[in-house]
Each structure stands twice: as structure tokens, then as C-alpha cells.
Structure 1
Amino acid sequence: MNAISRKIFPFFLFGLFTLSSCGRLETLPYDPPQTPVTWLQIQPYAEMNFGKQTVIFVQPSTSAIVYFLGLMTIGVGVYFLKIRAGQRSRLWWGIALLLWGLGALLAGTSYEAFSYAIKCAGREACLWTSWWEIGYLLVTVWSVDAMLLAVAYSSTEGRLRKGLSIYALANAVLYFVLLSIGVFAPVKFLISFEFLLVVGFPGIFAFFLINGRRFNKFGQPLDKALLVTWVWLGITIIAYFAYYISGKAASLWTKGIWFTENDVLHIGLIAWMLYIAFAVAPKTKDLA
């Protein structure tokens, strides 16, 4: 583990320990209300027996896709660190993807695979969220901030690089504070996926602006690859919301077919991650 990772990891563990020790997530019921019985009626699941122990595995296909995404993303992050060759941009890409992959595994565990055991088992009413999901929100925002640092080193210099670095650090700390308020109060919006998008949007917008402007001015291969990366991410997020609004998932489920907006998102991100590995990683280097 590199020096920066050693500094970040204890802060992450301390943050989660602090939140989990004092939070009030168990006061938030699922909306609309669900019981353990209805939870298993609204989505597919499989029962797996391990001796006398039965484990309910929810949304098997979606869970498999998101776990694959998480492991694949961690692998690409390790690849960036392996080829970093002293490049800080590659270092921060590696950290960003390790965090992103960890977030995918946390999300897949609580939103899909073991959601019944985490949110419903032994309760009269299912919970709205869990500590797994709080961890997912935190590391995902930190991942975007780490990407911003990577772009700062590969595509900016001077005062702009310093400004972006300060913003990334301040955003990571501020989000942790707001997430803590959301857990302690509790305030649902502050611990929601929608708020994650609000917090992450300025960084993603900066990606478009920086690499779009540089590609228009210099036509460098790295700026082109990064611009495609951000456009791809934007299209994937738009496709997620478009499918969600369309109501297609519910319509297909009435016919026994399970394919949700999360599947759209995760499949798009798998393709996105392949592009980063093969098109972005080899070209990434610090701007002198």
C-alpha cells in the first residue's frame, strides 16, 4: 500500500466506525413500506443451503453483474498502480478505481445480493438503507474526487492544478460531514443516491470542461481518450435514468423477466471500465 493510501485508509475506517457507532439508520423504514414477505415478492431470489443454514440470495443475475463489475474495477485499479512508473495521475487513477470497485461490491451486497438478510430478516418492516450502503456512498464520492486529482495531474498545471487538488480534498471532507449529518439526524436526502449525484456533478462537469477544451485546442490522444471516457459515463447515467423513468423493469417483471435500471447502469460501467483499461491507462501521464 502506497503512502497516500496508508493515509486515506485509516481515515476511511475511522469514518465508518464513527458513523456506525452513532447513526440512526434503523429508524428509517423502506419507502414504500415492505415486510420480509413482500420483499421477496417484488424481486427474484434463490435459497441456498449451507448445512442447516439457509441463505436467501436476492436478484441473482443483477448481483452477479455488479460483483463482476466491482472485481473488474479493482483489477483495473491495481493495473494502474502496477504501471504507474512514478506518474501521479496513474497513482490517483489506481486509487479512484480501487474505491469505485469497493463501492460496487458494497452496493451489490446491500442493494441486491444479501439485501434480505441485511434489511429484512428478523424485522417486522424492512429498512430503507444500511451501513453497507453508507460505505458505498462514501467511497464512490471519494473515487470521483480521486479521479479529479488524476485529471489535475494529467491535464492541468500551475494554479488550476492546485485549485482542483484543494477542491477534491475539500469535497471529500465536506461530503463526509454531510453524510454524517444524514446518518445522525437522520436526513434521507443526505444519504441518498440522488445527493451523491449532486455532490459528484461538479467534478464530472470539470472533466468534460478540462479535457474537452484541451482536445479542441491541442488534439492530444490522452485528452481524446478522457473526453470519450466522460461522454461514455454521461451516456450510461442518462440511460440509467431513462430506463428507470420508462417503467420497463416493472413491466418485464410481470412477465417473469428481471432486467432493471441497475443492470443497464452496471453493464454500461463494465464497458466503460474496459475502455479505461485499454484506451486510457496506456496514454495516462503527468502533464509536465
Structure 2
Amino acid sequence: MEIPYTTEIRKDTGLYNAKVGIWLFLASEVMLFGALFSAYILLRVGSQEGYWPHGWLNIPLGTANTLVLITSSITTVMAWASLKMNNYGKFKFFHAITLCCAITFLCIKSYEYHDKWIHYRIELTNGLTADGHLVEKSPDFNLEKKTGYFVIHGHELDFRNKTGKELQTELNKLYDMRSPEAKTIVYKELKYNASDIVSMRNYAPWQNTYTALYFTLTGLHALHVIGGAIVIFYLWAFGGKMWKEDPERFTNRVEVSGLFWHFVDLVWIFLFPVLYLL
């Protein structure tokens, strides 16, 4: 049985079926990310003054990922255009670049996630707060049993009996890495026995509202990148048969996958300034 409107245009929509489907799907995606962005705005506006993080993310890495995705958008258009010009070889070339860009993006994002995963905030028994990246921990380190030691590369903060300007100075060292106070921080290796630690947690989603939003938004986006890359890989690796049998239908499939990929890139264009720059 032949499926109608896979290549020919419907009179009621002016589009073939797959294109109608992808636009409807992208409309639902806009609502999904729109709700998450709205949640971000409301939670940020409602946060306590001085407690919303600034400068916690690596702007050069975020910029690099932005350029990577913009490049991938260009190459996916070039891949589709190559099919329109009946050049399957160039399609393979440009789609391969798109796949490489997707993998590069995910690798950079994984590095950023790892950086947060080994970043700890530690509450000490003497009332100080330590903040820094894991360097080493002893094999027998166990916070509940109070055994072993934990080493970080970071600094200590003192919130004890601090109010007003003094408290804001300490908060800036922790939450605003672009502030003058943060630039005075001296980082060094700090070693703590488990008995010196009251509590500790890394900068994963449970650290605070900001990290929860960061991992939710970028994690969902990364899943879209993975899904789009899988589809692009399938078309790149196994599309030759359909190209020979029905090139117009195959070209339409590439166009539809490209529309999804452009949406993924567009979401990142919003994520980058919201999370990294503001």
C-alpha cells in the first residue's frame, strides 16, 4: 500500500505530510521549552537577593558549543541542498560534518557536567564553608562513619556572625564569580578529615535552584541533540537504498530532520545567554 502525500503536496496545507507532522511536533516542543524558560524566569525573579549565581559556567566553552551548533545548522542545510542538486556524495560529506559537530557538542557538555560533579561545597565543624573541586579522597573516606580524608582545590568562606556588607562580601565570593570580591580569592589545596565535615554536596541538580534549572534545561536539550544525531546518522548510514528508489522522498526526510535540528540549535541560542551570560 502506498502512503499518500509523502512527496506530493496536500491541497489543504500546501505541504507534504511529514512536514506538517514535524511542524506540529515542533509546536509542542516550543510549549515544553517555553514552560521551562518561564519557570526559570519566575524562580530567578523570586530568588533572594545576593543568592543567584553569576559566572558559575565556563563562557568560552559555552561560546565554543554555540559555534559548533551554528556550524552544524549550516552543514545540515548544505546536505539537503546537495540532494536537491542530485549530489549524494556531497550530502554524505556535509551530514558527516553535522554528526561530528553533534558529537563535539556532547563531549564539551559532558566535560562541563563533570566539572560541576566534582565541585563541592563543604560545611565544616568549625563553622566555615569550603568550596572547591575534588583533588583526592582516601579510599576509606566515609562521611557517615567519619573515616578518611577529602582534598579539594578551593577556598574557605566565613559566614559566622556576618551581616550587611560583610555578609554580601562573602556571598559574592560564592555566588558572583564576576564580582571584585571573587577576584581576590586565593585558591589552594585544602585537606579535611571526615571528622571535620558536617555535610557536603556537589554542584549537581540538588545543590540549589540554579543548578537544578541548569541540569534540567541543558540535559533535556542534550537529549534532543542525541535524538537528532541518531536520526541524522540513520539517514547518513542507511539512506542510500531509499535515495536510489525514491530520491524525492529521501530528500524530504532529510529536510524534516533538518527542521528538527534547526530547532535544537535555536533552543541553545536562547540557553547560552540565559544561563552563561546573564
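Summary of values
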{"read-out": "Comparison of 1, 2 - label where distance in nm of label points 7 Å out along Cα→Cβ at positions 168 and 240 is highest", "value": "2"}
{"read-out": "Origin of the derived value -23000 (helix-only ellipticity at 222 nm (-39500 (n - 2.57) for each DSSP H run of 4 or more, over all residues; to 500); candidates 1, 2)", "value": "1"}
{"read-out": "Parent structure of the calculated result 0.99, given that Rg/Rh (Cα atoms, Kirkwood Rh) is the read-out and 1, 2 the choices", "value": "1"}
{"read-out": "Comparison of 1, 2 by mean count of other Cβ atoms within 10 Å over residues 136-143 - largest value held by", "value": "1"}
{"read-out": "Mean count of other Cβ atoms within 10 Å over residues 184-191 from the coordinates reads 12.4; which among 1, 2", "value": "2"}
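Every read-out reported here was derived from the displayed coordinates using simple, explicitly stated rules and does not represent laboratory data. Since this is a predicted model, take the numbers as computed values, not measurements. Cβ atoms are built from the backbone, for glycine too; each structure is taken alone.
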